[in-house]
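Just below sit the structures, each encoded as structure tokens.
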Structure P
Amino acid sequence: MAPLTIVIAFALGLALGVLGGLFGIGGGVIAIPVLGLAYGMEQQLAQGTALVMIAPNVILGFWGYRQRVGVDHRVAATLAICAVPATYAAARFATGLDAATLRGAFASFIVALSIYYAYRVLSAGKGRTTRASLAWGWTAIVGVVGGLFSGMFGVGGGFVAPPVLTTFFGYPQAQAQGLALALIAPGTVIALATYAHAGQVDWAMGVPLAAGGMIGIFGGVAAASKLPEQTLRLLFCGLLVVTAIVLLHHG
């Protein structure tokens with residue numbers, strides 16, 4: 001690779017790392033279409049290459065949230081354990097479906113989720129909502145559902161978990177984002193190994209992406225731990241909308 005290409009990949013990884021840390025996601029929803037549109041990669045190669053960055057981002061991001069805002073280790077383990085088989089089963093099923101249809105369905109879901117999330121934020125600001133608090137064991141269902149979305153859509157779990165954890169389990173936004181990383185971490189590592197075995201990873205592009213991401217992730221986590229609750233929720237809501245637009249455009 002040319003030095004300029006490496007520098008650009010590093011800078012892209014740095015920016016995506018910050019976003020991944022700020023919102024508790026791996027950054028793949030932006031990296032995948034960028035690799036496809038800007039570098040002409042096929043969908044599978046773009047996803048596999050993005051996973052080189054996503055996998056360490058998710059692990060480091062979880063560690064950062066654990067250090068700065070704390071996470072419930074029982075819930076983190078439950079989410080991770082329950083998500084793995086669901087992710088695998090959904091991914092196997094999704095391989096036989098039309099990719100464009102899947103992206104369109106997920107984009108529609110993200111739009112609906114962002115509208116609901118915005119309503120919750122605005123209602124909370126007016127004092128009209130109450131926060132439920134279910135027993136932690138029910139998070140097993142969140143792990144299964146998040147795993148299913150991750151397997152079907154690739155980036156679903158990281159977006160589904162925070163609203164559910166804040167609404168029904170009473171977790172603050174930052175803690176919910178840290179727990180979402182625990183949910184998706186095992187699946188990203190397994191997915192990377194699978195894509196690498198199939199030869200669907202461009203390591204020359206993926207390594208500088210990952211290097212930038214691992215630096216940027218801690219800046220995003222630091223920002224998330226300091227932002228006011230409502231501000232972080234509104235930013236997360238905005239990310240949902242941008243995600244839907246990117247998915248629809250890429251589809």
Structure Q
Amino acid sequence: MKLISWNVNGLRSLEKNGTWEAFLTLDADIFGLQETKAEADQLSVGLRSPAGYHSYFSSSKLKKGYSGVALYTKVGPKEVFYGMGIPKFDDEGRIVGADFGDFVLINIYFPNGGQGPERLAYKYEFYDAFLAFIDGFRAKGKSVIFCGDVNTAHEEIDLARPKENEDNTGFLPDERAWLDEVVRHGYIDTFRHFSPTKKDAYSYWDQKTHARDRNVGWRIDYFFASQNLLPRLKKADILPQIMGSDHCPILLELN
């Protein structure tokens with residue numbers, strides 16, 4: 001089974017720049033997209049209902065053209081859910097999840113900690129609520145995979161310029177400590193499971209400085225899987241050759 005996650009930085013832009021059809025040829029069983037910046041009724045038929053896929057969308061209730069996530073699956077899930085049941089987090093349209101029976105998948109776009117201390121505090125609250133949310137599935141005996149833009153690089157190896165960014169959101173000690181906590185709770189960073197020492201492997205680059213041309217990037221997009229899925233993990237990778245956003249897709253394959 002092939003799963004692909006991508007922060008698209010505007011789903012409609014993929015269609016306009018001709019990326020969408022080429023992206024679909026990756027033929028994933030599940031696509032999880034973040035920062036779609038659109039409501040379902042704003043999408044063309046090709047974006048809303050690609051052939052062979054069930055599709056599910058969550059968009060911001062606070063303002064249009066902001067945040068948003070989409071899930072496309074070849075197999076219809078047993079259940080689909082939107083958010084964590086906490087309005088102040090759910091209203092930004094950051095989570096769409098599905099129960100496939102053998103595992104629960106949560107596609108998520110975590111908040112950015114920029115724009116001042118209030119927003120950073122919101123990010124920390126969101127982080128803590130989300131970890132409790134997925135642990136709730138584990139407590140019910142469910143296997144869990146979550147994918148998306150976490151908006152934090154975990155270790156120094158996960159960004160090109162760690163020293164210069166020690167005081168910047170996305171690499172703050174408390175942000176990184178939350179990812180430590182995720183691992184302690186029994187979730188596997190699947191890319192690092194397969195590539196523990198691989199350098200210069202990034203999923204996001206600043207567009208304003210043309211950082212992608214120089215590969216001055218950050219690995220802030222992840223597939224995490226609960227420990228009990230370890231025997232099923234087959235491959236995890238980053239796909240920097242796929243253009244169309246300031247992020248690139250990431251991949252997870254399961255047996």
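No lab work stands behind these numbers, since they all come straight from the coordinates. None of these values were measured; they are calculated from a predicted model. Cβ atoms are built from the backbone, for glycine too; each structure is taken alone.
Quick check for you: by FRET efficiency 1/(1 + (r/R0)^6) of positions 17 and 121 (r between Cβ atoms, R0 = 25 Å, to 0.05), which of P, Q is greatest?
The maximum falls on structure P.
Can you spot which of P, Q the value 42 was calculated from, given it is relative contact order in percent (Cα under 8 Å, 6 or more apart)?
P
If you don't mind, another one. Using Rg and Dmax of the Cα atoms in Å, for residues 145-192 alone as the calculated read-out, with 10.9, 32 as its value, let me know the right label among P, Q.
That value comes from structure Q.
Additional query: Comparing structures P, Q by distance in nm of label points 7 Å out along Cα→Cβ at positions 105 and 217, which one has the largest value?
Checked P, Q; max of distance in nm of label points 7 Å out along Cα→Cβ at positions 105 and 217 sits with P.
Suppose helix-only ellipticity at 222 nm (-39500 (n - 2.57) for each DSSP H run of 4 or more, over all residues; to 500) works out to -6500; of P, Q, which structure was it derived from?
It must be structure Q, since only it matches.
Taking FRET efficiency 1/(1 + (r/R0)^6) of positions 57 and 137 (r between Cβ atoms, R0 = 35 Å, to 0.05) for each of P, Q, which is largest? Mind showing how you got there, number by number?
Numbers: P: 0.75; Q: 0.95.
Going through P, Q one by one, FRET efficiency 1/(1 + (r/R0)^6) of positions 57 and 137 (r between Cβ atoms, R0 = 35 Å, to 0.05) peaks for structure Q.
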